[in-house]
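The structures come next, written out as structure tokens.
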Structure 1
């Protein structure tokens with residue numbers, strides 16, 4: 001009975017400290033240092049299916065239905081797998097049909113799913129490949145749509161890691177309704 005009281009006091013102390021004080025402190029710091037991210041504004045955290053020609057199309061999703069977070073897992077087959085090669089060939093044909101007049105190579109990220117199948121990002125080349133189609137469907141100039149792509153391009157993490165990328169969901173929100 002002698003050790004019961006100190007144990008109970010420690011339990012209550014750490015419950016208040018870890019369950020109340022620490023979360024409030026971290027939330028307050030988050031609100032102060034990065035208010036946009038701390039306010040649970042997670043638009044663009046997961047890719048979405050855009051099929052209208054006036055929107056940029058993201059990476060293919062390997063989940064069923066597309067961009068289903070509950071079905072996320074490794075979705076790409078190996079590069080020599082016949083199913084992978086057939087899927088890529090079909091996607092290349094689809095992307096070419098959706099973007100007439102584009103004679104260059106189709107950027108790989110437009111025809112291959114990300115590892116999770118949920119990635120909202122696209123390479124800058126993948127976004128620029130679609131500019132003519134989006135501009136035509138919206139009745140805007142290609143230069144205007146290119147400026148939106150540039151404004152929504154995220155740089156390398158810490159200036160050195162990764163490649164510049166475009167969050168397709170945020171870019172399409174910036175475009176507004178078609």
Structure 2
């Protein structure tokens with residue numbers, strides 16, 4: 001008896017999804033995403049504003065994009081496109097009309113209970129393989145931030161709380177004071 005074959009999807013399939021459908025394409029499989037909740041959006045807005053203000057105040061060349069924003073991590077791979085919650089791209093040559101082709105310098109994911117293993121395992125490995133320099137996982141339930149410095153040879157992770165001033169490794173003088181985040 002033959003085993004059922006999984007359908008393998010491509011970039012073309014991803015871009016023909018209806019506009020109101022949130023999904024990612026990883027290794028030829030489509031992963032549908034639920035609409036984010038209020039706390040998720042408050043954290044996303046908080047981080048986006050602080051990072052954008054930092055970049056703008058220094059007239060930096062980096063750009064910040066909140067989801068939905070398509071990131072094709074590998075130029076020659078038509079089977080993987082992700083939509084990180086926040087992408088910071090410092091090489092303008094990676095920007096396209098559709099989003100980004102190549103690894104962003106910094107990615108932030110805000111986890112939801114339904115997708116935590118997706119962000120902690122699948123995407124962590126994918127981002128490390130793609131060459132993302134820094135990856136933050138923000139966990140609203142535990143009120144922790146897990147910071148992965150992916151450009152180091154060994155997988156280094158630092159854990160911080162929402163009561164701390166957290167530094168971004170990709171910028172040597174950007175501190176985000178999570179104690180200012182009011183998510184009650």
Structure 3
């Protein structure tokens with residue numbers, strides 16, 4: 001077996017064993033430190049559930065806002081309005097809804113990216129949509145849920161930084177796809 005083939009085989013076997021090894025490592029570490037693993041797990045689950053209850057109102061609010069944005073036609077209108085800009089930077093117009101939805105919703109933008117990919121799986125637009133999806137984050141969701149759950153009210157600078165990072169991710173995705181795929 002050659003070097004690359006052997007390495008691939010070793011990595012495949014290691015990846016299959018990784019989750020059980022991590023699990024055994026956690027349990028072994030708990031035994032060595034005499035930590036009651038099950039009680040700690042249940043306690044952590046209780047804390048996680050309490051955090052979920054704290055962020056639930058923020059989740060509901062952001063999902064309602066996203067639903068209104070999509071069903072009102074505002075996303076389509078904004079996409080048509082910005083289409084000349086997307087063409088100027090080299091982004092296929094059908095990718096713009098993915099870029100606009102991504103800061104709002106991961107699942108919404110995944111649905112839009114899936115539509116672009118299913119329309120033409122190996123197209124330039126599908127590659128750009130995939131890269132934009134992976135290069136940006138759900139900025140409004142993160143701010144609404146996480147900042148809201150800990151009571152942070154002054155979000156102006158975090159919002160600007162997050163949206164600037166999203167814009168940089170979109171531009172970089174288009175630029176890299178133009179170099180690699182066009």
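What to note about this one:
- Given -12500 for helix-only ellipticity at 222 nm (-39500 (n - 2.57) for each DSSP H run of 4 or more, over all residues; to 500), calculated: source structure among 1, 2, 3: 1
- Top of 1, 2, 3 by volume of the Cα convex hull per residue in Å³, for residues 26-113 alone, largest first: 1
- Origin of the value 19.2, where Kirkwood radius over Cα pairs in Å was derived from one of 1, 2, 3: 1
- Each of 1, 2, 3 could give relative contact order in percent (Cα under 8 Å, 6 or more apart), but the derived value 24 comes from 1.
- Among 1, 2, 3, structure where distance in nm of label points 7 Å out along Cα→Cβ at positions 34 and 146 as derived comes to 3.8: 3
Values quoted throughout were computed directly from the atomic coordinates according to the rules given, and no laboratory measurement underlies them. Everything quoted here is computed from the prediction, not taken from an experiment. Cβ atoms are built from the backbone, for glycine too; each structure is taken alone.
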